[in-house]
Structure I
Amino acid sequence: MKILLPDSLPLDPTLPDGVDAVTYDASRPVPPEHRDAEALVVWGGSREHLAEVAGEMPNLRWVQSLAAGPDSVLAAGFPDDVVITSGAGLHSPTVTEHALALVLALLRRLPQAAEAQAAHRWDRRIGGVQPLHPEGAVTTLIGARVLVWGFGNIGQTLAPVLKSLGATVRGVARSAGERAGFEVVAEEDVEAELARTDVLVMILPSTPATDKALDARRFAALPEHAYVVNVGRGSTVDEDALLTALTDGSIAGAALDVTAVEPLPEDSPLWDAPNLVITPHGAGGRPVGADELVTHNLRALVEGRELRNVVER
């Protein structure tokens with residue numbers, strides 16, 4: 001049995017007897033001489049390259065994406081009998097770090113501090129003696145109401161961190177209930193929840209159902225002091241509506257690690273939007289525990305057991 005490993009990160013899974021690993025160039029389609037492989041690990045390649053080989057690997061039984069959201073693999077068109085597994089959980093620690101950094105940057109007004117530094121100005125509006133809860137603004141996680149829309153592995157890792165800093169955290173998912181000890185509201189009730197939200201963190205996957213999920217109507221539901229942070233997928237936020245909300249001051253600010261088009265075009269008006277922090281899709285990019293996941297699923301495949309993180313199609 002042959003498994004193909006991408007060269008886009010160092011991988012060294014434990015191979016069962018009879019399994020050979022071949023490293024391939026992740027920046028190009030799988031070469032013809034290796035399209036006889038039965039297992040394929042994907043990380044960092046393009047959707048077009050996957051689509052080029054999706055129907056050209058007759059022995060393929062399993063594709064392991066190391067991305068939390070396997071939308072590129074799903075869009076490539078692999079046959080229905082090929083099992084696809086995601087990298088859910090591999091990015092929870094790093095995306096949590098980044099999401100927290102963006103939330104704190106907004107609350108503690110670091111963009112304004114950077115502007116003042118560039119102008120060599122000691123800005124007393126954001127320093128010195130300050131009220132903990134100023135009128136009409138949120139400047140701390142202490143007592144802040146945080147809503148995490150997309151309450152999977154990453155959301156459930158982020159929520160207790162936010163709680164430990166004093167925030168009240170709720171999740172949003174397709175169905176209401178409780179997950180990881182946190183109250184979760186259903187997506188159909190999200191607008192009522194937005195009205196009492198200080199910080200909205202978006203961690204939604206890219207699907208037809210989530211396209212522009214945060215639209216003009218839902219921006220309007222947020223209080224004027226609210227902040228929005230997106231570390232999920234760029235397609236889930238209506239960027240025109242975001243630009244309008246920032247420009248007219250109907251929200252206090254936002255931070256995007258993802259955009260609908262990546263890289264964000266140089267002429268995008270988002271670059272100059274007021275009170276907007278942009279990072280270049282840097283929250284993840286470093287899967288933690290990839291070797292263990294690949295080893296587990298490879299052994300499960302060989303032994304005929306259920307694989308972890310199977311994606312429903």
Structure II
Amino acid sequence: MDPRQLQHLIALADCGRFVVAAERVHLSQAAFSRSIQALEAKLGLRLFDRGPRGAQLTPAGKVVVERARQLLFDQHCFKRDLELLREGLLGELNFGAGPVPAATIVPPLLVALQRQQPRVVTRVRSGHADSLLALLHAEQIDFFLADPRMLPADARLQTEALGPIHGGIYCRPTHALARKRELSVAMVLEAGIATVAASPPLREMLRAAFGLGATQALPLKLECDDMTTLARLARDSDTLVLLPHAVAAEFKGLKRLHMGGAAPAMAIAMHAIWLRGRSLSPAAGLALQLARELAQALPGEGGAALSHSRRLTPKP
């Protein structure tokens with residue numbers, strides 16, 4: 001079957017109108033219409049219903065489109081596998097990372113990659129799990145590092161657990177709460193905290209951590225995806241900040257708040273996430289191996305020199 005016709009089929013299914021789909025594949029509308037008609041004739045099936053609202057997939061068309069997507073994906077994977085066999089460790093590495101892995105794992109990972117594969121061109125994209133997932137499906141990155149709990153269930157994804165990234169609430173030593181012998185969750189709630197942009201799953205985790213009901217407001221006073229900025233905020237102001245231990249350790253003098261009672265712990269469950277069935281390049285395989293090793297070296301649940309303290313956010 002002609003791959004170009006399958007591309008035309010998918011373009012029309014995505015766009016819903018012949019004019020827009022023809023522009024997408026750089027054909028005239030007449031040539032594009034002939035291509036769709038030829039495909040329907042070849043298959044002996046009506047794939048689209050034409051009407052004032054554009055082209056709508058028939059039940060048979062929906063099945064054919066999904067199979068066409070898989071065929072083109074498999075063909076692309078086959079070509080990619082051949083290129084990887086020819087190139088070895090030459091070429092490119094494209095991966096993404098959520099805000100927490102980007103601040104903790106990515107910097108030492110890039111150092112290690114430059115030492116071990118200096119001829120590979122590496123590109124890193126940062127963002128939240130949903131934006132990274134879009135890049136993955138667009139095949140603009142090979143994999144990304146994130147907590148899969150922040151993603152909807154998707155059978156097209158393959159994941160590998162690399163290790164947890166632990167954190168806690170930090171402030172500067174002169175903060176009023178840092179000098180209290182007994183610190184309650186209520187005191188932290190009243191002060192409010194700064195954290196990365198709180199997606200709905202993260203908000204649910206924080207509610208569970210603070211013992212809040214579904215209708216109670218979260219104590220968020222600031223959201224920022226730059227961990228370095230958050231750490232500086234904790235150091236230079238009276239803002240309480242939720243930070244990974246590894247980031248807090250780079251800023252001398254930050255104090256982790258010790259909570260009384262049975263405050264739950266938190267860890268980001270860092271996974272490598274890629275498309276199921278996709279062969280990872282040797283460069284991507286090395287990157288995942290190094291990320292796994294670096295994750296094991298991160299501060300544990302207690303944090304550096306704070307192994308006796310409790311944490312505010314839930315374990316995975």
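No lab work stands behind these numbers, since they all come straight from the coordinates. These numbers come from a predicted model, not from an experiment. Cβ atoms are built from the backbone, for glycine too; each structure is taken alone.
Points to keep in mind about this one:
- When P(r) over Cα pairs in 10 Å bins from 0, in percent, for residues 196-275 alone is computed across structures I, II, the figure 14, 43, 35, 7, 0 traces back to II.
- Look at Kirkwood radius over Cα pairs in Å for each of I, II: the largest one is in II.
- Highest-scoring entry among I, II, by relative contact order in percent (Cα under 8 Å, 6 or more apart), is II.
- Source structure of the calculated read-out (helix-only ellipticity at 222 nm (-39500 (n - 2.57) for each DSSP H run of 4 or more, over all residues; to 500), -13500) within I, II: II.
- Origin of the derived value 6.3 (distance in nm of label points 7 Å out along Cα→Cβ at positions 20 and 220; candidates I, II): I
- Given 3.7 for distance in nm of label points 7 Å out along Cα→Cβ at positions 92 and 164, calculated: source structure among I, II: II
- Structure from which 10.3 was derived, mean projected area of the Cα convex hull in nm², for residues 36-147 alone, options I, II: II
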